[in-house]
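Just so it is clear, none of the values below were taken in a lab; they were calculated from the coordinates. The structure displayed is predicted, hence computed values, not measured ones. Cβ atoms are built from the backbone, for glycine too; each structure is taken alone.
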Structure P
Amino acid sequence: MVPISGFVIKISSRCNLNCSYCYEYNMGDDSWKSMPKTMSIETMSKVMDRIKEHSLKHDFNNISISLHGGEPLLVGIDKFKDYISVIKSNLDGYRYTIGMQTNATLIDQEFLNYFEENEIYVGLSYDGPPKVNDLNRYYHNGKGSSKDVEVALELLKDSKIFSGILTVIDVNTNPIDTWHYLTQFEPPIIDFLLPHANWDNPPLSHGENDYVKYGDWMISIFDDWFNGYKSHIRIRFFEEILYRLFGQKGTLESLGTEEVGLITISSNGAYEQVDTMKSVYPGAQNIGLNINTNDLDEVLLQKGIKDRQTGKNGLCTKCQNCKVVNICGGGYYPHRYSKILEFDNPSVYCEDLYKLITHIEDAVILNTQKSQIKQ
């Protein structure tokens, strides 16, 4: 098993948005209600103790920290600075990156200056043109978030700490409109994400007997990007498929059969195997361990964690026998769930993924053949 070197730390358990598809607040799990609104400095210090303890035992010093929520910037600038001070003082001598995922509505010049001075990389969540974004990403009073996010995007546009945009796919919108709109902000990376779903709570397209609608949506963007439109912008999902097509390892946990060395830590110090498990059923993320009483080696022994580290052997028979298994990896772990077989299923997006992956493979083969003919 690989040690844990990636840490999603939830410094805030609340959010100023009320996104319709949010796994944290709107998919049945209400554990956030009993969480501290913000992580205490003492808890952050203990988190860092556990990380250092684990890294020394397993002899590695390359650590990834992602500050998360809820909305992490709700903690305010002063407390945010305190967290960074604790992290940096504890990781002195390590090779590390500090990033954060934010809805961007609270980013102002003061925050941006601090991020730049301290090399804190900022990824933001935004779903496309205002008419698309505001369908699902809005404040608690129903007001759309797009105008505030666009202000932040203009601030971040030329900043060295802008790490990219995370976009949840709305399959009933125009993919090219969304893709072209997002490119105007020149993000270094765009992550297009499948909405959280599983076999007991399938995507809406399944009700229409359309099992490749998401695949087709992504194929439209892939073709545009692969044929040269804004191809300097990395699209992580496509990039990770291409890595694996060429026999390289990837880093995205929703694809491939590589071991996953990532853990989430809640604002109360509880370990969670991956926080998106909240989309499966209430409490699915819980492993019953906490930083105050348990070290990270104990986390590695938990079933959900072990399942995500067993690679191809941890997949269902259908996936193991599939020709794209080393690329797809069975899809994202929470998307495999059903009450009957639990996680012993392919992704609920199986046919979407298969169509997308084989389309990309065909495009690469055709492009290679064209290059050879020209030579």
Structure Q
Amino acid sequence: MDHSGNRLPQFTIKQAKELVKDLHKPVPWIYWTDLLISALVGHLLFALNANSEKWLSASPVAVAAIKLTLYAGTVLLFLRAVMFTHELVHLPKEGWNGFRFAWNVLCGIPFLIPSFTYYPHIDHHRRKSYGTDDDGEYLNLSHQSPRAILFYMLLTVITPIASFIRFGILSPIAWVYPGIRKWKFQHASTMAMDFSYVRPEASDRVYRVMYLQEAACFLVCVGIVLHAPLIAKTWFDPLWLHAYAVSLAILLLNNIRTLGAHRWTGEGSELTFEQQLLDSCDYPYNPWITELWGPTGTRYHATHHLFPSLPYHNLGKAHRRLMAGLPEDSIFRETVKKSLWQEIKLLWQRSAEAERRRSGVFRAQEVERPFSSAA
């Protein structure tokens, strides 16, 4: 059944598996080349823009245009590099430790989003936990007020500052006061959408990884603070504003993408496999644009949820095979969307309608209450 109570066509997972059975092996050179180019060129553009006064001499209009171009390039390349954290969760455990280490050195540690913060993502793919309280990456936005959508987007403004506080201040405090460690791990160690999410206890290995990555992030925070007096020779470092502006743009783009990744129609209870599939979206059209806001296969979110182990470089091919090989009435076809903005608009409309229904119930209760009291 879907959320309206209508019976869903049976999805033939066996046939889908047969269509993509040869696409599950990740190709190391693709991963390494993509990550290194995205991260290293992104760092280069960031440095050029942050130090433009040392090398850029032109008219004000030309300077503004060049800096804006460098800024846009930095944001898009860093977004692509950062999104590999999603791949780290799904890559095989064996043979990819070097790649995981490289990603943390190039992105996770400098951006204060080390890989341990994304480990719980695997719960987002478990049928029993998807869309429930055990899924920190899900909000039932279709059933909440549009204000919840705005709140989710506005949180990007404070997220970079919150990350600095988490690793630059909270981490060393927790090292000194062990009583804070549990709270920190449960409530401040996960990249999650749901603020009420409580991270479950982990293995000793996860804690060891967390402490090592925390220490590295703490050193990054110290370096950010000391850059002002030691390098910039000022009490307020322009580098801080530059880094904040890049972080904010990356977060905004990713949050916009996330709003269109699902339909967010779950109500908190366990969903069937078919309901989970219909709750996810693919954007196969206009690849030159969609790949910018949905890099490393994230624009094929429904295909990814169908086969989480597929490497990002095969998701497009898998989507095309499924569209060509599955029956015409397959519910997989309903996951295909033409426009991210159209899906966000529909999400907003569902949310507004849910609020109107709640308001109607509230008004009806207000009308009935006097008569109930009189009785």
Structure R
Amino acid sequence: MFSVSEFLISVGIITALTAILAIILVVADAFIANYGECKISINGKKDLTVKGGRSLLLTLMDEEIFIPSACGGRGSCGLCKVKVASGAGQYLPTELPWISKEEQAENVRLSCQLKVKTDMSITIPEELFSVRRFKTKVESIKDLTHDIKEVRFRLQQPDSIEYKAGQFVQIQVPEYKLSSEQVFRAYSMSSVPSDTGVIELEIRLVPEGICTTWVHQFLKEGEEVTINGPYGDFYLRDTERDIICIAGGSGNAPIKSILLDMAEKGNPRKVSYFYGARTKADLVLPDEMAAIEEKLPNYKYIPVLSQPVEDDNWEGETGWVTDAVTKFMKDGDNTEAYLCGSPGMIDACVKVLTEKGVPEELIFYDKFA
């Protein structure tokens, strides 16, 4: 049997070896992972010389080129896709769930997962060159529901932004107790595009969510916040079709922006807006959304409660939001739809809309994971 002293000596030796191994790994990473300077050619028009070793997403961001990323670079949204003609290497397991066989054939990669290790040649949409970084100041924060806050950012530098109603921006979240590094999160704008000096967001609290916790518990009026954008192809198409809008939770934000923009421009198209919530207290800006009917003569707001309580004294629609869509919608042949909410809600709505005759290519949506 081992004596106590022999046991303690063995433990000491193992601890020492572990510490030495850790030091070796740190030193090896510092030297082996030092990729030096790398060149990135973008669209055959712009060349960058950058320090290798970071993700392509963050490397481009440092050069004021912003690739959309709703998850902030965690590889969980699949938005930050770029075409990489050379210098990418083999696909990583973290990329493959988001890259189709067709996209693989075109060398599409997830920029948040792909590290810059050598010279690269990439292709990105031309419109991303117009995405900018904005210094802002928090103008106001107010509760819309028990778990959704409206935050208004006054632009400081530059002091104005141009975007299409329905698009989104990314917030830069500083280091704090839930995050040891700066991260970015994407949120749709609820403000009307004509108010070029303000960005307004509706942010729902997600338990342990890095950005939502920071906004709900730490962000204060008057603080400076960095934002970049605009991004996205969720915006109203210029047609004469009837419009169906469906949202839940903070999915109200881009729909509100679209409707206010339509009202300002006197858009005569027929619009039906179905908003799903659990109880009356969960409705986001119900009075304001209903009041748009005074500005848009062909607009109808239809809130739907799935679990109204007795105190709600609710006389409106009940059940799932898809139940109300089925009830009110007759024929979808001349209709296009705009959906914003959870993946489950959107999938259910797409099924109902296509059954009603809305062509799937005319159903546009933003899924909030």
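Numbers for the structure displayed
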quantity	calculated
With distance in nm of label points 7 Å out along Cα→Cβ at positions 159 and 351 derived as 4.3, matching label from P, Q, R	P
helix-only ellipticity at 222 nm (-39500 (n - 2.57) for each DSSP H run of 4 or more, over all residues; to 500) derived as -11000 - corresponding label from P, Q, R	P
Test item: Cα extents along the principal axes in Å calculated as 81, 59, 44, pick one of P, Q, R	R
Structure (P, Q, R) behind the derived value 24 of relative contact order in percent (Cα under 8 Å, 6 or more apart)	Q
